[in-house]
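J.: Next come the structures, one after another.
Each value in this text was obtained by applying a stated rule to the coordinates, not by laboratory testing. These figures come from a predicted structure and were not determined experimentally. Cβ atoms are built from the backbone, for glycine too; each structure is taken alone.
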Structure 1
Amino acid sequence: MQTQREKAWRIDSPQEGDWTAIAQLEREAGLSIWGEQTYRREAARALLLVARATDGALCGFIIGYVVGATLEIGNFAVAERWRRRGIGKDLFAALGARARAQGARAVTLEVRASNLAAQRFYARCGLRVVGRRRAYYRDPVEDALVMSGQLDEEKTVNPDRHT
């Protein structure tokens, strides 16, 4: 397993030049489109983290909101060429740690019913399906599965422990 020093990325707060790259990654990943201006605006009230390659390129991002004692994940993507290297795990863990520091004890999100890879990832993070929202997504119209779990170090900081 790589140490943080050996990783080809770091978790960081977004910088002024990242908004276009976040919006581009959102489109490439097939997420619901929020757009550059929405991310820029939401960063003032949300927890927003990026994964940045050592050359400065954006390789992933995650945005979430602490509502009461719950972290609600808004959008989450890792660039295709950077997937399956641990970046998603690191982003999810870092956001979870920041949310816990703000009093969050649970995490919830919606995921496309067809996105089996994401569902498996979230299950490794300790989340489980707790509901379904019919026709939640557009372009294309699709149901969302609601996944939820406890936000604690044992379940969400180390997704590899839950295979």
Structure 2
Amino acid sequence: MNFGKNLLSLVLLIIFTAGNAFASDFYWVGNSGNWNDAAHWASSSGGNGGIGIPTVNDDVYFDKKSFKRQGTVTILNAALCKNFSWTNSKEVALKSKNNVSITVKGSFKVNANFNNQFYGKTIFTSTQNETTLFFDRSEFLGDIEFKGSGSWILSSNLITTDSNSIILTEG
């Protein structure tokens, strides 16, 4: 009887682990909205939203099909992703108050259309060596923390305000 329960627990653990071990691609769709609204995330560029909310294992993309006009992506609660890519062709703001965070496990790359109005903490947690960070002259308004065991390559200047901190916890 215990063997059956243990086997069932093992099978469920394997299924849960396998389902969460693979990264998915999450594409922002539908113009302005809240990061934690699954209706704004699609599995393909310009696709139908509703696939869920990105986790620390998922790559997020803001591309030319994400916005038809200028807009805002608002982070109201903690946000997570593996790689963050902002290549959209419209000027769009990433916005928050100072009591939230975004955790990026991998690379972070934005273009000149990235309007940073994010006042929360940006946490980089890479476990890989030479993870690329490209900010394209974007000024960071909140604290930045490096917390992973990996290393980062700054491919552009990191610009901060006088009121925020850069924290090296690990890496």
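J.: Among the shown structures 1, 2, from which was the value -7500 of helix-only ellipticity at 222 nm (-39500 (n - 2.57) for each DSSP H run of 4 or more, over all residues; to 500) calculated?
T.: 1
J.: Can you spot which of 1, 2 the value 0.8 was calculated from, given it is distance in nm of label points 7 Å out along Cα→Cβ at positions 76 and 100?
T.: Source structure for this number: 2.
J.: Same structure, new question: Have a look at 1, 2 and say which one yields 14 for relative contact order in percent (Cα under 8 Å, 6 or more apart), as calculated.
T.: 2
J.: Upon calculation of Cα extents along the principal axes in Å from the atomic coordinates, which of the structures 1, 2 produces 63, 38, 28?
T.: 2
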